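Listed next: structures, encoded as structure tokens.
No lab work stands behind these numbers, since they all come straight from the coordinates. Computed from a prediction, not measured in an experiment: that's the story for all the values here. Cβ atoms are built from the backbone, for glycine too; each structure is taken alone.
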Structure 1
Amino acid sequence: MNHQLSLYKDELAPQAALHLPPGNGIRAIYVIHGGLRVRAGNFSGVLGGNSAFHAAGEVQLSAGHLVTWVLRWELTRAGTPDALASGAGITSTKLLTAAMQLDTTNEYLLRCDRVDFPPDGEALTHTHKGGGIRCLLAGGIDIHTNNTVDRYAPLEPWYEAGPDAVYAKAAPTMASGFARVMILPRELLGKSSITYVKPEDIDKPKNQKYQVFIDTPIHLPE
């Protein structure tokens, strides 16, 4: 495997500042709750809960008056050391690293989105055209794939490679949702990455809802 995708949870105390060095990768940051002032390259702005941005270089984050939780994905070359954040008022935890085989002769995009389900909702058996790491934000979800069932609670992550068929079932008594980052072929810019496995499912009503925060072409880390 020539690349890896890692997911970290960073917690910033009120007024805490976090500096993320340039490194040799691509970052996507999703704010779970709280708020951040962001400076990255020519971008400067404020992000609240349920919002995201991406950057390939140095990033400066400053929390506001609330405790702020963020999910941070890092796409790097395989074997890159962990990128735990540090500093006064900062708590950083690595949730998951997944190996990815990406063809350096192909072009890719990074997509960060959120998928929400009503109580007892489902995602019918499907595949994706690229891999990515998901992290549950609320509720609960069962992921059926490769003849196994894995159950996830809030802030628990999982990796889906893409070609493996997946059926997802949300908790029966509460709304559920997850955030994810996927690395997809660039020709899918602005297009869905999902393919339903069973022909009879293609035209069935779908109850999952999507919010896309980032959908941008990238150059693979070298």
Structure 2
Amino acid sequence: MIAVEPVSLGFSTALLLGLSFGAGPCNIACLPYLGPVFMATGGGIAGSWHILLPFSLGRITGYTVLGAVAGGAGSLAQEWLDSPWVHWVLGSATIGVALSLLVRRKRSNHRRSCGLAVHRSGDTSLASTSGSTSPMPATLFAMGLGMAFNPCAPLTTVVLASAATASVPAGISLGAGFGIGAVAIPTVVFALGVAHFSNQVRLHLHQWKGSLETASISLLLFMGTGTAMGWLAP
């Protein structure tokens, strides 16, 4: 029988592994989930951080948790990744983002109605309605967390290396290193590319703003339901 050498990684290697993963497959996997959010909200580069920050923190947290579990309980982390419940995390979070966008849209329409009433009546006391300009950070964090729990070859390597250390702190270090690397390039791509493109589309198709938002929310609901049911795999 051939002995299999345990996988050995350090923080810097896990970081580089995350960077290589984030430079390719990660962008493709995240686009169907984050793309509609940017299209529905707009805001351009400046507003993109309201979306990217909680989403990225969710992903880093997810990878760190997996590293910690693998370091402390070995194969349990891999069993997590192989369980169907991980699809429910991302799917339900995506549906939550869609619903928060729907609430945001209704509040925005209400504010516009109040603004029109103020304009007609001249009573500024009617203009007190306020609302969020972006989806709830908690749902975006959960979406990032769910994205981190979806298995891939680089993540499996990190999990195996964390398990080989038999140390929770070492597992946390490897998971966090991989997570930081995995979110770095996608964050730049989405902030400078996808967010800017989505904002330009909304500006040039302003008359179709409502239709764009409806299509984006519908796509998120479809992606969330399909992921939760196992029909779609990120």
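Assorted remarks:
- Among 1, 2, structure where Rg and Dmax of the Cα atoms in Å as derived comes to 17.2, 54: 1
- Parent structure of the calculated result 44, 42, 22, given that Cα extents along the principal axes in Å, for residues 59-170 alone is the read-out and 1, 2 the choices: 1
- A value of 0 for helix-only ellipticity at 222 nm (-39500 (n - 2.57) for each DSSP H run of 4 or more, over all residues; to 500), calculated from one of 1, 2, originates in structure 1.
- Look at FRET efficiency 1/(1 + (r/R0)^6) of positions 75 and 187 (r between Cβ atoms, R0 = 30 Å, to 0.05) for each of 1, 2: the largest one is in 1.
- Per distance in nm of label points 7 Å out along Cα→Cβ at positions 11 and 27, the highest-valued of structures 1, 2: 2
- Taking distance in nm of label points 7 Å out along Cα→Cβ at positions 19 and 211 as the criterion, the largest value within structures 1, 2 is that of 2.
- Comparing relative contact order in percent (Cα under 8 Å, 6 or more apart) across structures 1, 2, the highest figure is found for 2.
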